[in-house]
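Listed below are the structures to be examined.
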Structure 1
Amino acid sequence: MSVLAVNNLCKKYDRFELDNVSFALEQGTITGFIGRNGAGKTTTLKALLNFVHPDGGEILFFGKSFKVSEFEIKQKIGFVAGGINYYPKKKIKTITATTRRFYEKWDEQAYQHYMERFALDENKTPDELSEGMKVKYSLVLALSHHAELLILDEPTSGLDPISRDDLLDVFLGLAKDGITILFSTHITSDLDKCADNIIYIQHGKVLADSNIESFLAQYKVMEFSDEHLSDDLRSKLIGYKPIKHGYSALIKSIDVNNIDEKVTDADLESIMIHLEKE
């Protein structure tokens, strides 16, 4: 049974539409949710928890419908949207005292453990925390009620490289403990470090839902001078892009035999950049 199964999720606005978005998450995996700004990442994540009301589709957490079992499901998930921004002048210990009342399985020992692990001072206010520490405090609240699934919207956005790397180490440790993580990001290098799978959304549709290694293996990056291209080779290129000395484009790995141009392995960033040029 999947931790989260989304089937044909739809939401229509005047100028944007989530179009039959489907994917599933297995326990203990880290899945990166990628796509350019406005592609539908945040809308999808909010629709999962009914912050945005879907027009159609089925969403199952742990095999149960969110509409039918909302209270039970919320006991087992944590949602983090860019850290904690409510009650900015209240001390953390006051926010915690309010939060713990909502959870039947609140574990004070776990709370103290994660506060110490993340070096958080509960006498500080959110206004006194860095962006990275705000995200970590939000994680503390989720982990203190033994959340089995974490849904995170751009958790590393705005963090410096050291803070981002520290947070990714936390994600890897949580996944080893069997916690499932879905997080949206436009920082593709974060996914290279920690993700098992990626879901790539484009214009409200899922373009790819794959193991990350399998997704990367589908493509190569080719650098070339435009005048040297045959018509046959030109037809196989994806997303022309000017570079310092000529051009680059994606090419399917199955199409690279007997090519004289420079061909290198593709990473997530280069794949996204070229696919968005299509």
Structure 2
Amino acid sequence: MTVNAVERCLAIIEVLAGEAEPMELSELARRVELPPSAGHRILATLMARGWVVQDPATQSYALSLRLSTLAFRNLDARAVPDVVQAVLDRLAKRTHEYCRLAIVEGEDLVWVARAQGAPPGLRYDPDMGQEIVLHATANGKAWLSTLPESEALRIVCARGFKARRPLGPRAVNDVEGFRRELAHARDGGYAKAVDEAETGTAALAVPFFAGLDPQSPVAGTISVAGPILRIAPARYADLADALKAASHEIAEIWPLRIRQRDMAPA
């Protein structure tokens, strides 16, 4: 299979992953900029491998649950949820907000765990499969603030200041604005995003490390998020303190991931 064919296949999977309902071939082909005939051939291969299913009534296409199964299997193999869930649960209980953890994957962050601490009613409960837009999220800025500025700028500028999904009205859209956000995160020890990742929401985040050794690499980020009405400036200091305490807890136990993985039965 050629590189071009792999890219087309992945493009189809990414589009289908963002849809709640099956998609018609013509719409899917338009979204991935493929002739319908080429799209049909790729979909036939994906169906044969069990990655895609077809609605017998409408002939539309959707992802099977195989991708989700593999994702959870990979998380279990890494022992990520077991190690961090108790810490996230305590953070959610302390802050009464929605808390998430993301891990660094190459030059990306990926959500892997969450805990909901907000009471019923005005809750923030986003999709865990949502892309983490690095320049417009507290998590992205928290991680990038730990890198040399030139490296952080290279990563963001390579992607541009746009996203595949709508952003909030205050999302940073230039290099100078982004540099100011990084400076704030470094100086204050936490990053924030207000009306940036999504309209009407605010979040604070801090990085966590792969151990307590000062030379330990950054392993990921943790955040507290919710409606702007609740995540107000008057709470920033307390929320930042809670995040930093949780970050320290995770750094203490993060090496357990390796031991749990190594001790897991074959």
**Prompt:** Can you tell which of 1, 2 yields 115 when volume of the Cα convex hull per residue in Å³, for residues 61-188 alone is derived from it?
**Reply:** 1
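Here Cα extents along the principal axes in Å was calculated and came to 56, 48, 42; which of the structures 1, 2 was it taken from?
Traced to structure 2.
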**Message:** When mean count of other Cβ atoms within 10 Å over residues 149-156 is compared over structures 1, 2, which one is greatest?
**Reply:** 1
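Starting from the value 16: which structure in 1, 2 was relative contact order in percent (Cα under 8 Å, 6 or more apart) calculated from?
Structure of origin is 2.
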**Request:** Compute FRET efficiency 1/(1 + (r/R0)^6) of positions 93 and 229 (r between Cβ atoms, R0 = 30 Å, to 0.05) for each of 1, 2 and report the one that scores greatest.
**Result:** 2
**Message:** As an exercise: helix-only ellipticity at 222 nm (-39500 (n - 2.57) for each DSSP H run of 4 or more, over all residues; to 500), calculated from one structure in 1, 2, equals -14500. Which structure is it?
**Reply:** 2
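Values in this text are rule-based calculations from the coordinates and carry no lab data. Computed from a predicted structure; not experimentally measured. Cβ atoms are built from the backbone, for glycine too; each structure is taken alone.
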